[in-house]
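I've put the structures underneath this note.
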Structure 1
Amino acid sequence: MHLAVKEVNTKLARQAKRFNYITPRDFLDFIKHFVELLAEKKEDLEEQQLHLNVGLGKLKETETSVLDLQRQLTVFEKEL
């Protein structure tokens, strides 16, 4: 990570004729933003997982209903 920042700073110094200093506070801010982004992405994934689990539950209910209806149809056909 530190080498990547150093490379970007070197490119910036050549292209824009300015140097970007990285302080410990900048690094702590970077970590803070990373943790916030991680929490946000985790929340999004948990929401998607919940949505998928609800959909799977509906599919299982439908499967049970179809099997029950097939059994009823079989019984009805035998009675005829």
Structure 2
Amino acid sequence: MARPVSIIQQEIRALSSADKAQLLRTLLEELDGPTDADADAAWAAEIQRRSGEIDHGLVQCIPAEEVFRKIDTLVKK
């Protein structure tokens, strides 16, 4: 019979930060399921495309602080 979740939670709280991080990675991998090779390849291609646009001056980068400031302004409206 499985142990109650409350007991497992207590045991997790007693773990070191490194062990908690490893447990979290393992749980997330299980929840996400197997990696999608097509998705990984698509992301790699997208990264290459965007990087090339930046390298060739085809796009203008916006500092993160400015983006977050604009988001805050929009959210507050």
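Read-outs: derived from the displayed coordinates by stated rules, not from any lab. If you're wondering where the values come from, they're calculated on a predicted model, not measured in any experiment.
Numbers at a glance
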| read-out | value |
| --- | --- |
| For helix-only ellipticity at 222 nm (-39500 (n - 2.57) for each DSSP H run of 4 or more, over all residues; to 500) computed as -24000, the structure of 1, 2 it came from | 2 |
| Read-out Cα Rg over 2.2 N^0.38 Å, computed value 1.83, structure in 1, 2 | 2 |
